[in-house]
Structure P
């Protein structure tokens, strides 16, 4: 089920397994109406902590239905090489004029050992 985002911002926390594909679906809305994301640039990254400016990983952003505000962020398993631990992630968009932080939260990588 997609996470719904609006211009008020949101918190979403990830708990993922080490070495696995990480992804989440989103729907962007303003006042309950879908935002047409066709001309928007969306970026998302993982950092060591909330105040770090250095990206440890960058999510691939795929607009799955831009006109309906739907998109997915993901990191493929081949690139999912963060050590187990607690990190921070953040997502923002640019509408051609302004950068807007939309969502952030903890990003916890768990050991995959069985």
Structure Q
């Protein structure tokens, strides 16, 4: 919930522009969820925070960003994984598979590094 408001630039999670960590924590401690916070925007004076009108305007303008940011920051643990421990066992350096993946993802710098590494090993 807090990440939905404050975001995280290192993970490209935008958050609500103008809402920092302290404000985000204070709001979520009081309202417990983004839904409840947005249901009570007219009661923000009760929080005792400074700059309530600025905060309210930021929250209204950034509502979509708040909910998107929360979704982006949520770590899903219910994803079906069809791997066995044997599948995860290290099977040695597989440069061709790695190259295919880098090409698919258009990681040109990593492809160059892989090519340079293969030349050194040859």
Structure R
């Protein structure tokens, strides 16, 4: 994401310190209309989809869709619905928790090794 006027026109909010000074983690919004733009964490940035120009042509839109395609699901143990897409599912953080199947059942070690290849 590129801001052609730097931080001018952006408002920051750190909920931990109830501060409008820039420090991570922070919420970033437009100073004029207050539309949310993103949440910036210490090691992650969550961009609101409305902030992205996906292009006009079907080809441009397909390219963006591929760029944001899901590679795995994390915290699947806490899900509110099953996602039957065959993607790798993790009970917690990826590669640091138990691997689950589409229905949330633990996968065996053989399945886990095969899925990581």
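Among the shown structures P, Q, R, from which was the value 2.1 of distance in nm of label points 7 Å out along Cα→Cβ at positions 25 and 49 calculated?
Values: P: 3.6; Q: 1.3; R: 2.1.
Answer for the origin of the read-out: R.
I have 35 for relative contact order in percent (Cα under 8 Å, 6 or more apart), calculated from one of the structures P, Q, R. Which structure is it? Please report the intermediate quantities before stating the final value.
On the way: P: 35; Q: 26; R: 11.
Answer for the origin of the read-out: P.
For structures P, Q, R, which has the highest computed value of Kirkwood radius over Cα pairs in Å? Can you show the working numbers first?
Numbers: P: 14.5; Q: 18.0; R: 17.3.
Largest one: structure Q.
Looking at structures P, Q, R, which one was helix-only ellipticity at 222 nm (-39500 (n - 2.57) for each DSSP H run of 4 or more, over all residues; to 500) calculated from, given that it came out as 0?
Working: P: 0; Q: -16000; R: -4500.
The read-out comes from structure P.
Coordinate-derived values only; no laboratory data. Given the structure is predicted, the values throughout are model-derived calculations rather than measurements. Cβ atoms are built from the backbone, for glycine too; each structure is taken alone.
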